[in-house]
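Each reported figure results from applying straightforward, stated rules to the coordinates on display, with no laboratory input. Predicted, not measured: the structure shown is a model, and the values here were computed from it. Cβ atoms are built from the backbone, for glycine too; each structure is taken alone.
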Structure 1
Amino acid sequence: MNPKKLLKKLTPEWILSSYHLALAYLAAARYGFPSKKMAIIGITGTKGKTTTANFVWAALTGAGFKTGLIGTANIRIGETEKMNEYHMTMPGPMVMQKIMAEMVKAGCTHCVFETTSEGIKQWRHKGIAYDIGIFTNLTPEHLQSHGGSFENYKTAKGEMFKALTQSPKKTVADREIPKTAIINNDSQHKDYFLSFPADKKITYGLMPGADFQGQNAFSTPAGVAFSVNGENYTLHIVGEFNVMNALPAIITAKQFGATAEAIQSGFDALEIIAGRMEKIDLGQPYTLYVDYAHEKESMTAVLKTAQAITNNTRGRIIVLLGAEGGGRDKAKRPIMGELAGKMADYVICSNVDPYEDDPLPIAEDIAFAAEKEGKVRGKNLFVILDRREGIRKALELAQANDVVLITGKGAEQSIVIGGKSSFWDDRDVVREELGKMLGKG
């Protein structure tokens, strides 16, 4: 164990908590409280945050607002985008406040902010003046960081909504911003998140009863089409599940006076969300996606999307997946293995981020569950710890009309093995290996 981790382990929790809280306010003060100078849209939930954040950014940009974004995959300052290199959704307070200060300097009037339970636990949301809070969904994940308690996890998510009314209302772009909660009405946890005070509470979902209901969704060659309260929209990101991620973006933009036409113009300009069903095409005769899917719901969604494609092409589904070490959510490993075993034709278990753990038991937990669903090692099930080799195997298996899914890391910019962090980007590795096979490397 390195000295930093040892010191953290030996330090009482209350001292660490006090340190993080003080650092959050110190960082905000050092950079002149930049969140007070923009409309801040916070997004929390278990999954869909990154896609939702990018849809919100696109909708606001389409409406003419220069918008920043800090999220798991990417950081945007207006039209300038870079990948998040910090291996965490919410970087340290000094980094976050510095980025927001750069947004203000660049003329951004709005900022979209993914807010995680782990970040909240370390008080990283303090010193951020939220105006709109979006709740996507809630399923068990990262419970080890919250004493193994789902209730603690849910309570941590709720802290963002508690923070909504803890800062004064702002006027941005000549418009006073009501403190607004935008809540997934289809979630069984909606009442908890609706219980926090707000000037406006707006619900969305696919089921009847939501203020904004997504309907008539269908896949197109370019992405997804759907309607909301009589207005028609299209997305250039594949997967009908993305309708749920687009709904809060539509609602948010409308709070600032955006028209359906302006919102659609923003969606039209967003053709890629880094590492979220990101298509890699070098002319190969099969479809290839890199996606962040790393738990039950997201894995189900991407596999269903692949099934919808192969139902038309009569191709096969090849999936590479893995799970994190470091004590993170061991229970999800067999669940993902079962899903892959049931829904994919070929399963490759490989490293994601084993951290300091032995990577073999992690992959074996997944592989064993896939075996229970009929997969056979060496035939349609492979355990290949080296991620590059695993990706190469997936590409070697692929034939015309197949769908290949490289999941678990998306656009993350590093991989942690044996406690050592190294640069890594699935998309680059996929392109390199695919290029070699096609004679383009």
Structure 2
Amino acid sequence: MERKNLTIERIKVFSCPSGKAQAFLWDEDFPRLAVRVTSSGIKAFIFEGKLDKGQKNKKGESYNSTIRWTIGKTAAWTIDDARKEARRLQTLVDRGIDPREQQQAHKAEKAAKRAAIEANQKYTLKALLEAYTDHLDAQGKKKSASGARSVVKVHLLALDPALSGKPAISITSHDIAALIRQAREKGKERTAGILRSTISAAYNCGRRAPFDTKLPSEFIKFNINSNPVDPIPTIAVNPGNRTLTKDEIKLYMAALKEDTIDMALKLALCSGGQRMAELLRAEITDWNEDTKTLRLLDPKGKRRTPREHLLPLGPVASSIVSELVKRAKSKDTTLLFPSQTNKTPIDVSMPGPRVTEIAAAMGGEQFDLRDIRRTVETMLASLGVSRDIRAQLLSHGISGVQAQHYDRHDYMKEKRATLLKWERYLNRIASGEEENKVIPFQTRG
């Protein structure tokens, strides 16, 4: 093997002999370095070395692996730089390190870092909260999902987009505390509480997902190991105490019209203050025209399946449902409260703004759907309706061993009598009659 000191001129005139695929010009100064030229005329510096793998044959001779490594094209590398690179490669070989394996390890490391960066860009705090609210939707908790999205949109996405775009795994307790503090300092105590509980629930889903098969696998990709919300104390939400007066109820009823949303608000009021989310899910098949009974499904609490909630309606509420059934059939939909597409119910978020609009037009203190539901129960209590019957009528607080396993009474008689009494009371409010004409309702054992 002829060796010559590599020079620019020698490399320039070096060519591949006819009939050969490649030829080598070996460096005299550094024997492991050569210029390789192919039949197509491409020239590159290469390194060739012997790697001792530490194995021996029967004669006790070491197995050596030949390594041939392309350093780079001669047009891009100087001779001095090529010699330095060849010496570096020889040092690795002398230490028993295969440059090819080292390069593969470096590539794998870079790929892992690149994947981590891409994952961080994808699995952000915003994405985690979106996964959580989608999970609520999938569980049928549309109202909770809508409320969480609204709070997150206003008090995170719009307020601090940089924080929402950070990887969820890198969010600290200080980040969350500062975010919640901003809401509290604006006097939005309830909002701060909802914001805290929403973020905490999302992180808990991420933390439990690898072990809880009921949770979507999407949460696993966030690699959540801890909840940054844990050190932040829970925020007690003071219960609302706003109730409407009889005059306000009269004005509220007078403001309701005949469109779908207002019909939902009328039915919620006349049926004893039912939850809007449950009413909006009702279909034609949930109405029994013969018995004037409306069937709702109550998914609240930790029930695996929604609880059937039957309402034996009075004449006013029954007429509302009968009209809704008539409208639904004319639109060829099964829904009592269809959206414009007639394929899905109107969104649970829509009646609330309508109540706000009516309250604003009335003047005075604002009120919302919760205040109306609270007003109905307060007025029912003033009419002598017991707490147990109110609980059955409004479908809340019905749990525990007694309710789940022993009390099998359907309370239809009591609920029907209460709803009849309630409609008569609303009629008297609408007409302005004196409350002292009301005869207190007595339940019969």
Practice task
Name the one structure among 1, 2 that distance in nm of label points 7 Å out along Cα→Cβ at positions 17 and 313 of 5.1 was derived from.
Solution key: 1
Handout entry: Of the structures 1, 2, the one that 9 was derived from, the read-out being relative contact order in percent (Cα under 8 Å, 6 or more apart)
Key = 2
Handout entry: Parent structure of the calculated result -12000, given that helix-only ellipticity at 222 nm (-39500 (n - 2.57) for each DSSP H run of 4 or more, over all residues; to 500) is the read-out and 1, 2 the choices
Key = 1
Problem - Label whose coordinates, when distance in nm of label points 7 Å out along Cα→Cβ at positions 25 and 41 is calculated, return 3.0 (choices 1, 2) - result: 1
Handout entry: Structure with the greatest value (metric distance in nm of label points 7 Å out along Cα→Cβ at positions 337 and 353, set 1, 2)
Key = 1
Problem - Which of 1, 2 yields 0.70 [FRET efficiency 1/(1 + (r/R0)^6) of positions 73 and 153 (r between Cβ atoms, R0 = 25 Å, to 0.05), calculated] - result: 1
Exercise for the section: For percent of Cα pairs over 41 Å apart, the calculated result is 14, so let me know which of 1, 2 that is. Expected result: 1
Problem - Structure with the greatest value (metric mean count of other Cβ atoms within 10 Å over residues 169-176, set 1, 2) - result: 2
Completion exercise
Matching 0.6 (distance in nm of label points 7 Å out along Cα→Cβ at positions 137 and 241, computed) against labels 1, 2 points to structure 1
